[in-house]
Structure 1
Amino acid sequence: MKDKITQAVRTACRDLFSIDVEVELTRPDEQFGDFATNVALQLAKRLGKNPHDIGNMLIEKLSVLDELHEVTLAGQGFINLRLSDSALANIDKQDKDNLLTGKKIVIEYSDPNPFKPLHAGHLYTTLVGDSIARLLEKAGADVIRINFGGDVGLHVGKSMWAIVRTLGGEYPDKLNEIAEDSRSSWMGERYVEGSLAYANDKTSRNEIIEMNKKVYKFHETTDRKSHLAQIYWTCRQWSYDYFTKLYEQLQVVPFDRFISESEVTPLGVKTVREQLERGVYKISDGAVIFDGEKLGLHKRVFISSEGLPTYEAKDVGLSLTKWQDYNFDESIIITANEQAQYMQVVLASLRQFAPEQANRTKHLTHGLLRMAGGAKMSSRKGNIITASDVLNAAHQAGNQNGNKSSASSMLAAVKYAFIKSRIGSDVIYNPKQSVALEGNSGPYLQYAHARAYSILEKSYQVTATDLDGLEADERSLLLKITEYQDIFEKSVAELMPHYICTYLYELAQKFNRFYEYNRVLGDPRENIRIQIVKKYTNVLRRGLELLGIEAPNKM
């Protein structure tokens, strides 16, 4: 319907003034109309005429449309359009889910590193990334979900050094003494030990560097039999098992592929060395660097002076692997804000020899995540907030409120609390607020859906009729329901799922006000109102699905 009205306005402009103009319909305050356009002001500048005169000519042309109940002129020349009741009621039948049909989009998020616990920052990217992927998929794109993790690198060297020390040597059998439900936290403790030793003791630092080199050798030689290799491969698998179990608990859409740093490192190193010979990279103090200063950025090391690849070289290999395997239309990467400048340099270097891949890559960043009253996370120092800590806090807050905290409501609380803030801003997670049934929370929206569904279950009025002759409150709620498609398209275009959160909360509030003053069951207008309630319930469910939140029928 919106497209039809837009086209009608364009046609009127062409017929009256022989001008093709881009027409944008906006949503004014509902007291003025359902849609508005400033096209009269646009034409006035081009034609040198009074916008009121142009507006009145357009109104006369548009008023004959059956879909429009009223067309008026306001302000300096804004045209307000009010749809007929039946046209308004049928807007949702024309929702478009094909915005990105034919597009292949690779989206990389979560990215926890083996040998370390999945912390709250990774939880954030997991949940927000899952929602963005759902948006893109709902818009018709072929979405490939990628999870990239560092199974090689200095952090692994630190962990492995501490693991061997804790085991008393290279004794893989001793790993059997670690309880399965303690493996993740046990490895997290080892990582902290290794990080502190690396920072504070020169001898330990040198030992960790050597351990790091040995880990790379496991992949170069495919060594799985030596005692040290057995420890490495066992602990690496422990991490992936833990990640998989947590993702299942979070009820996120499964990843299409886990790509490890060891998989892409050879290609990254090979490419960097090739481009070194072509002048893209250069040698500085024995290391291979990219001089981003000439592009207004900064210098970064891609291969260390010890001959080991850095994260930068691995990301080059990852980017090329994605392109070779998927030939994507767009590649989206979600990380913390602190990696913004890092990624700018990586993509700038990539643009020198693989411009198409780099130009099709979009880097989204998010702010810091803290628990209410807590400090910034630091896995190196050990004072981290793990994903499990966040989930447990939601459970405890729900139980303290006197509400039995179900797995569904706990997930809704955390997911909504994370996603409702605009990507890029800092997030302070307040467990108590996140589980509240009366506030702007996931459980509140779940309850809103269950409440509306119970009305549908109790109604015997199911005859489909035209929604004509709407009362003011009925029309107001229906108008809010029809905003869903606009919000969906905006969320897809900007990759911002928080718009969905804001809209659903406003929609639920609008319904609550409607229901407070307008009886549905047993009212003479029950048949009309129950159809509006059904539309409301459908939109609420569809929006919650995009957030990865269950829409329960009962709570």
Structure 2
Amino acid sequence: MMGYLHVQGYARKKELEIGKSLLEHLRDLGVDINASCGGLGECKQCLVQVNKTHLLSPLTDTEREFIRQPEFRLACQARVLRDDEDLFVIVPERTFTILPTGKRKNIELDPYVTRLPSQGNTVYWRNKEIGIYEGALLGLALDIGTTTLSMYCTDLETGKDVIVVSRENPQMKYGNDVISRITYARNHGQEPLEKEIRKAVNGMIQHLPVDPSKIYEAVIVGNPTMRDLFFGMPVKGLGEAPYTPYMKTGVHKRAQEIGLIINPKAVVYGMPLISGFVGADCISVVLATNLHRESGLNIAIDIGTNTEIVIGNKERMIATSCASGPAFEGVGIKWGVAGVGGAIKNVSIDEDLEVHYETIGDLPPIGICGSGLIDVLANMLDREIIDWRGRFTEERSSFVIVDRDNPITISEEDIDKLKLAKAAISLGVKTLVKLFNSTLEGVDTIYLAGGFGNFISVENSKKIGLLPDIELSKIERVGNAALEGAREALLSKSRRREVYHIEEKTEHKSLESIPDFSYEYMKELSFEKYMIS
């Protein structure tokens, strides 16, 4: 009897092949699974649940350190030993919550896509005929994040959203950050990355409750690598000094040119870039927050594997990017996991050093995601479990978060990796404020954008130095502001014209170019609020 691999939620099955890993089987089936280290067992993100462990190879040393429950395996480590029975696999779903926009404004409804009833049922884009009106004029706003894809489908005649959808970026299998994906593109060609992202977007479109042929325009934002991979432009230059994008200007292509399954003549517009590491998503955040129109001094921070920060007002703006890395997404942290069911999302430690926590989905804990890691650090500092250097104040190798047979812990090595991430962001903010000849006290508002920023504890983020020590009332969460900015550019000609104004007036500053960068970065590796005076 030949055994087959079955995956929950997938109609297809695959014959088991002795010697091949579960990860290879899942990839053959086209199952989206995060294996950003390329299957080396380093990221520990390819956790799966299986029903018959006796068909697989024994736990590896990597798995013994990480696996808490016997029915779980790392897909890259588990290899098929027997093919005489069927094997059922569950790939834990990442949690993708549709973020509130937070800064939605009333804007003039004046899209580029129009129809003139007096001239029949012809649909125009900038006075160019692109189709026949068949009952609706729809448009897409799409934010292509390194980790997540988010999309609005919007009625261009009313300005109302038809639906908002989100999913994981399937390019995660080629690396957690843009540098990994650029490296893959240079070594293996970028066609696989282009196909992955377009296939994912088309999959989102197929599940919309509308006829895709009635979608006449799409506005795309993302960091330079994500934008250019989507449009099929070379990304090699983004991985080599001086890190220059193929083109900074806005991009216009027909849907049929890039294989997007909307109206073939629909225009697909990619917003311009500021630099090789500050992209269209940053411009879109500025547009959504109106930072470029304000007279006061404001800062927008979009935290991610490549955090983008912009400071300014209607007179001047400066932007930078921080290589904050994927540590706060659980990568490289022994018990770090993504935002999946069972991930510890909130943590508090009481006076008796008892740990209290909540998990996503109220499921048994399998690890700690980013928001939980921030809470752990802040609480350990408050309870003097670690000092201002991130070192344990008592003799111990780690601190136990969940005390079981195979406890979930955090070590000094984990803390060091988290310090690197928070230091980059902290230095980025302080550097831009200094370049503006101002101080944190002179900042009116900090806009916290993106999924990560929406779910973290602002107070605990301030304690560890991830966010600046500023009044809580000055910090405003704005949800997915990049997606909201794309929506505004979709619905309004005047707002889209402002995109080019933002690009022209925004100065890019590389952190590495500042005097004494290494020294200043090392200073940020401490937890300043807890230093002994």
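A few remarks follow.
- When helix-only ellipticity at 222 nm (-39500 (n - 2.57) for each DSSP H run of 4 or more, over all residues; to 500) is computed for each of 1, 2, the one that comes out at -8000 is 2.
- Which entry (1, 2) yields the derived value 2.8 for distance in nm of label points 7 Å out along Cα→Cβ at positions 147 and 443: 1
- Source structure (of 1, 2) for Rg and Dmax of the Cα atoms in Å, for residues 155-482 alone, computed value 25.4, 83: 1
- When mean count of other Cβ atoms within 10 Å over residues 291-298 is calculated for each of 1, 2, the greatest value falls to 2.
- Each of 1, 2 could give Cα Rg over 2.2 N^0.38 Å, but the derived value 1.17 comes from 1.
- Structures 1, 2 were compared on mean projected area of the Cα convex hull in nm², for residues 307-410 alone, and the highest value belongs to 1.
- Read-out mean count of other Cβ atoms within 10 Å over residues 227-234, computed value 21.1, structure in 1, 2: 2
Here, each number is a calculation from the coordinates, and none is a lab measurement. Not measured: the values here are computed from a predicted model. Cβ atoms are built from the backbone, for glycine too; each structure is taken alone.
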